[in-house]
Structure I
Amino acid sequence: MRVSASNGDRAPGQIIFRADDPTLTGHAGLAISGELLRKLRLVELVDAELSAVGRVAPVKQRRRGLSPGGLVVALAESQLIGGDCFDDIEHLRADAAGAQLRAVPATPSAPTARQLAYRFKPAHIRAIERAATRVGNDLDRRLGRDPGEDVTLDLDATESMVYGARKRGSGRSRSGHLAYNSYVVTWAQRGRALTSELKGGNQARIKASSSLGMIARAQRLLPDGHGQITVRGDSGFYAAELMMGLRARGMRFTLSATRTSTMWRALAEIKEDAWRPAIDMHGAEIAELPFTPDGWKHEPLRLIVRRVPVTAAELQATSPRARRRKTIPPEQLQMVLDGKLDSTFAYSFIVSDIPQQEMSTAEVEHFHRQRAQIEERFKDSKLGQALRHLPSGKLNANRLWLCCALLALNITAWVCDISPAAGASGTAPEDTPLRRHAKTLRRLLFCVPGRIVRSARQTIVHLPEGFPHFDLFNATYHAALSLPGP
């Protein structure tokens, strides 16, 4: 019996494609960030901060055409929709229909963006950071947040590989790759990057004086009247000089300590009955003892040790160079590898000066563990924005690229701040904001196609019929539209 195919089963036949609809945009969601950034006057504030920079030549001598602030925000907008090199700004420039929706309608060409990027000196990068922070602090005021809240600053670094020829300022990392290291200070409670430094891949550790310089810059960017500052960092920043500098600035700290012979000797002093369960980490246990590092000139600090059980099978499955093997005392590791032990413990060490009466041992360890959220921000900057690699052969341009990538990351944080629906996904530690990943926000908001129609003095953007996230999209746009005045 012959069965005829329904219309839905028939092949469409030859398809004819035309690029002739001047009302279509592929990035209707940039209306959300565009409305928000216009309300917050980001372009104007960046230009104002850049014009106040002295002792270096201005980015542009003439005032006509695109302003430096316009270039910075246009690059961030390009990165919001997935741009990961200067040439990708041409995709945004070609979207003529969506120009009116963006914060910077007159998107520059890639050659213009590149040539202007070469002129940005470190002083200009600091000016952009000041402008971005002014915007963030202004948004906090409009949202009624308490400026006197305690502040947690996370200090960390991420490596970005270099592709092609060697680029100025890059270096070979421990893995042998040409790379840059991006050092960033983030404000944990806000999910925002405050300041950054770009170093060569051969600088896996920076001097304590450089770390203190970044922390001092971040402190100046915080709102007046802020609360107690606590700095968190991994073992790459562990140094008595850094801890002494933080104490001199009235800041508290929790730092992961390097696993040296000193730490292994301290571990031997912990009695077996001193171990207690860690918070929200299955199988992990913690213990504490007083500790005075070399060079520390104040009261003994708190050395908090966490141990996690590891089986021989898990260790055998790892590479001889695996990080996990470095967390096990050398003699125990060898016994496991020789088959003399079925399991052992992996250890982590944390040094802190947070008073015992304010946080218990388990609470300090749990608090320090939450610094992993900066790793989430780095992942966002690589998968959701453009920190996967640094695209230019010029160091100045790469510094600007890093700064704009972090600005794009902050824009996604601001969007989530004004619209809980945009950020309400998954779980987050207590007292930290919910943040959808930037890659997810691209799909839900920024990279949604739309047809723009003007009727009766109104602008109407038609999104695809059946778009499943329309309510979230619409709510987020109207949250930006109705943002209270300063």
Structure II
Amino acid sequence: MRLSRQQLGLLPPSVGRPAYDLAAAGIGIVHLGIGAFHRAHQAVMIEDCLARGEAGWAIAGASLRSPDTRDALEPQDNLYTLSVRSAAGETLRVIGAVRESHVARENPAALLARMAAPATKIVSLTVTEKGYCHDPATGQLNEEHPDILHDLANPEAPRSAIGYLARALRLRREAGLPPFTVLCCDNLPANGRTVKRVIDRFATLLDRDFGQWVAGEVACPSSMVDRIVPATTDEDRARIASLLGLEDRWPVVTEPFIQWVIEDDFPQGRPDLAASGAEMATDVTPFEHMKLRLLNGSHSTIAYLGYLAGYETVSDTVADPDFARLVRAMMDEEITPTLHMPPGTNLTGYKDALMARFANPALRHRTWQIAMDGSQKLPQRLLGTIRDRLAKGAPIGRLALGVAGWMRYVSGTDEKGGAIDVRDPMAARLAGIAAEAGPIAARLGPALLGIGEIFGADLPADPRFTAPVLASLESLFANGARKAVASLGR
């Protein structure tokens, strides 16, 4: 039997389930990009709000392209299982916060109608860095992006998240409704301000008067989200089904840790997220830098170098003492000095927790999964830290090895001569560069550094950056990732 409202009573007593009236949970949030992360993070905190009786904040989730999530959840009344795993064991909880599933490209009018509905107060997003159609190096709208060009020419039938936001806001304005709050939950620097800048520019390109209204009326608070959510495997599905006694086509698996820091700027109201464990702040920037640089920067470094070394998962990678030493030293010596945290922030405790989270053997977080979309991630996760270090005249040896790890990874061939499945918006361009340069660091490195959308104009012109990156890349080709890491990890 399949998980559904009708079958909730058949669940074992150990499995948590909604204790509120699912049918009475009105939709107040539309979420674009309803993947595993959202369902293991924001939706869980909204579930706690609904359980406390805040009935107007259920979620309408939308996938911009793929129907997979909708196809899995809709026959289950949009219910799904949250599995929290650690070395101590596993706990299961059925989440009911998602009340609708949309596929934008199949029925854009239905999604736009939900976004423009009077009850919708917040539109949140986890569409990954590439989903904002911006230039990662500058944070500006990429006005030549194919989806942006399409949406400017066809604003009533958008393809991009930005196009959907603009069209729904325009519908609300025409109906005399106030705008919803746009809440970015992706790993972008100053994510609220970045999204605000992109939306304002897009709206202005559509119509100057509309652009002024968006600039003056639409709130885009920044937020920082943190929870490790690996991709769900068939093994996860089978294990969870055996524990439930019911089939769940798309459960999500995560760790016990969860964090959400949010700027408190919601003109149309919000649920009591603080009561669900979120931290409401006046400025998210320090926490965002802490997470992007310490967690995400370390994650990407682990992913590229660990994959090259033959490790399938993050926990496998940091079980290697040389990798663990490298990552902790990078955190302590190269990243932490760039952070400026509020008094009382326990950075040592945060880093200790990160190392324990990375080592969690119950989370099979694949290095290949984290390695995706590196062209969009590098500027936020590693290059911002590097720029701050260079401004202080400080060394960047371990950070440079992380960048070189990405370069070696996107060469497309692993250390045993096997093909690497490089998933990236620039995959074709990267493959072309790698094919022309060959496995020669002195050719591949400068060619990749010439991608201005990633590295800008400043870093490729600074020998304090290029020299250690190219030396690290040479070491990766000549000696392999394990030896390169060992030489810096001690």
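Where a number appears in this text, it was derived from the coordinates with a stated rule and is not lab data. Just so you know, these numbers come straight off a predicted model, no measurement behind them. Cβ atoms are built from the backbone, for glycine too; each structure is taken alone.
List of remarks:
- Looking at distance in nm of label points 7 Å out along Cα→Cβ at positions 256 and 288 for structures I, II, the greatest value goes to II.
- With relative contact order in percent (Cα under 8 Å, 6 or more apart) derived as 14, matching label from I, II: II
- Structures I, II were compared on volume of the Cα convex hull per residue in Å³, and the highest value belongs to I.
- Sorting I, II by volume of the Cα convex hull per residue in Å³, for residues 192-391 alone from high to low puts II first, with the largest value.
- Source structure of the calculated read-out (helix-only ellipticity at 222 nm (-39500 (n - 2.57) for each DSSP H run of 4 or more, over all residues; to 500), -12500) within I, II: II.
- If mean count of other Cβ atoms within 10 Å over residues 296-303 is computed and equals 14.9, the structure in I, II: I
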